[in-house]
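> Please go over the structures that come below.
Laboratory data are not the source of any read-out in this text; all were calculated from the coordinates shown. This structure is a prediction, so every number in the text was calculated from the model and none was measured. Cβ atoms are built from the backbone, for glycine too; each structure is taken alone.
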Structure I
Amino acid sequence: MRNRHTKPSVPRAQQYSAKVGQAPGNVQHLGEVKVKQPALTVFDFDDKELAEVTFKTLEDTRLYQKQYRNIWLNVYGLHDPEVMKEIGTRFGLHPLVLEDIVNTAQRPKFEDYGHYVFVVLKAFAYDSSLLDCQPEHISLVLGRDFVLSFQERPTGIFAPIRERMRQRHSLPRRVGVDGVMHALIDAVVDRYFVMVEKLSDAVEQLEDALITDAPRDAMEQITHLKHETLELRRSIWPTRETLVGVLRMEEHLISKETQPYFRDIYDHCVHVIEQLDGLRELIGDLLDIHLSGASHRLNGELRLLTIVTTLCAPATLITGFFGMNFKYMPWLERYDGWILSLIAIIAGGLALLASLLWRHRRIRKGF
């Protein structure tokens, strides 16, 4: 488990510098390796039959023959270029598509290659101990009879879809590959609502703490939540543009039956963006609350110091007066001189205290 300020195992500058000067379309993984070796799973299906196969080696994929009308291939792990090139050759993917699949820093986007479309999304998992929204790079390819999904590691985000695929009369089975594409994108967008909800809970808890007793690392927490919200919004905003491209896909890739479902996802994405905007304003209010609380506490301390200084003023005046090096001074020869000076000090302090209390009572009354 990493700390909030822990940097990735491979610095980002080194990730990009390794690719500088290379030809476009070079399949080189950029990012953190999150699995030891890639894992491939195929759902070979139509509306009546389903075959679910998991491949352990690349050779097993070469021996497999399609049995039914549609295929959903899911890949865990993006760091093996041989696996990516094999998939690209098998499904006729452009080298630039493969390059973007293995580049985990690629922003969400939509590209239409005629006989297939390519979609890049960012999914998120929430770590409550670190208040972190941890991103995951997800790539989707939709063809006439296939859907390809690429993930950095198993996160369980598509587990409900697999359960639905095993049901004969589910929407993905009945509609086909565009139904699977809808389910995959919908699962990613639904996670955005979870992230916003988790961040909202963290912000509300911090707000309560700031009002009652501000923690020492309050500024650090506010800054961290602000950065997490900005990172989430930076990924969701281009997703909105991506969904616009999905809605404009040709009818040979997306049926009229699934178009309303994709429009529903677009509405969800807009809703999430609106919630994030409200959350950003609330985090800004947290900063104002924290600064106001810090200023109030500082004023209280200064007020206490002022009172102490004021009450000590008579003592400072009297002791300073009798501490002068003159030969003839009043009360110097009297045995009770120190008692008289002490009475004068106490009387002066009480007089100043009474004056402060009277002034405070008048201020509270509005005079």
Structure II
Amino acid sequence: MIAALRRAVDGLLGRGESSITVPPFDGALQPNQLLEHAEIVAELPEGEDIATDGAAIYVADGAAIRRLDDNSLTEVRRFDRTITAFCLLPGGGLAVALDGTEVRVVATIAGADDGKSFIGPSMTAINSLAAGPAGVVLATDGSQAEPYARWAHDLMNRGASGRLLSIDVEGGGVNVVTSGLRYAFGAIPFDDEVLVSESWRHRIVAIAPSGFVRPVFTDLPVYPSRISKAAGGGYWLTCFTGRTQLVEFVLREHAYRRRMMAEIAPEHWIVPRLRSGKSFKEPMQGAHLKTMGVVKPWAPPRSYGLVIRLSEAGLPQYSVHSRVDGENHGIVAAVEADDNLYVMAKGPGRLLRLPLTKVREELGQ
């Protein structure tokens, strides 16, 4: 009752979750162009996710899993549908999400066996998988209302049906750890809890086995996504696009938002994007975007590229960026291997490699 009253007052006064203010990129999120200057390892128009066993790098590309061998990609396994997430399992196994509606677990990365299939309860938008404790696979189901490809529709509908799932590979059960998340997109074991990205609330939360949700890192200026382990402790957090005051305003103008969705093609909606600057029909994002025909790097971000290094406590230490005037936007996955950071930039469809020695020198870490 008190929470509902507080939301009503916040809506009337334009504060709290009803505020349209966006935090600045500051402190550990100080902008740079390190991602923009990263090496392009491969062009992957259908690239989606990355995983590593500590030695080799594997990527999900459409319906295929590919291994990076000397700067070339070799297909090691193919499935019958598009892969929306995958992870490597202890003992050499593999878990993949197919079209966001099924999780398939196979015993080996290479091969053609069908493995075990897990469907339900009501899987709709499985977008991240991680190996959990004792034969468990953790999965985030972004939305029960919209499939994975329609994430922008879920944002504009103010979706709050995301879930954290726990899959018992041996027992065959799928347990809903918690629900009601505003687009869950990314999970990783976090001591006895699970660290989860809650994109539409712009925060990272820790979820206990009981389902209790505890905020860890809140009020981000971006939409967080997948999380991976960093060498030496801590985590890498990807952020697939940035927030703007204009989008925040549209989310709170319900009549305008509904008319926009009903009357305008989705590609022209005022929503965040994985890439931008490719069409003159794109809606303005507030302020002046260009000076003398050049896009300003500090302009409001219709699309953005960002990876944040988190400490073992889940707090930001430093970050690498591709700013508004760059191209390596839509960062959906990042893993560390051999003192390099491998990044999937879904906007331009690229697998990037960034030497961490260079990052530490540039940022004084």
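> Which one of I, II has mean projected area of the Cα convex hull in nm², as calculated from the coordinates, equal to 18.6?
Checking each candidate, the match is II.
> Looking just at FRET efficiency 1/(1 + (r/R0)^6) of positions 140 and 220 (r between Cβ atoms, R0 = 41 Å, to 0.05), which of the labels I, II belongs to the structure with the highest value?
II
> Same structure, new question: For distance in nm of label points 7 Å out along Cα→Cβ at positions 172 and 356, which structure out of I, II has the highest calculated value?
Once distance in nm of label points 7 Å out along Cα→Cβ at positions 172 and 356 is tallied for I, II, the winner is I.
> Still on this structure, please answer the following. Tell me which structure, out of I, II, gives -19000 once helix-only ellipticity at 222 nm (-39500 (n - 2.57) for each DSSP H run of 4 or more, over all residues; to 500) is calculated.
Going label by label, the one that fits is I.
> With FRET efficiency 1/(1 + (r/R0)^6) of positions 148 and 340 (r between Cβ atoms, R0 = 25 Å, to 0.05) as the yardstick, tell me which of I, II scores highest.
Structure II comes out on top.
> For which of I, II does FRET efficiency 1/(1 + (r/R0)^6) of positions 36 and 204 (r between Cβ atoms, R0 = 35 Å, to 0.05), calculated from the coordinates, equal 0.30?
Of the structures listed, the value fits I.
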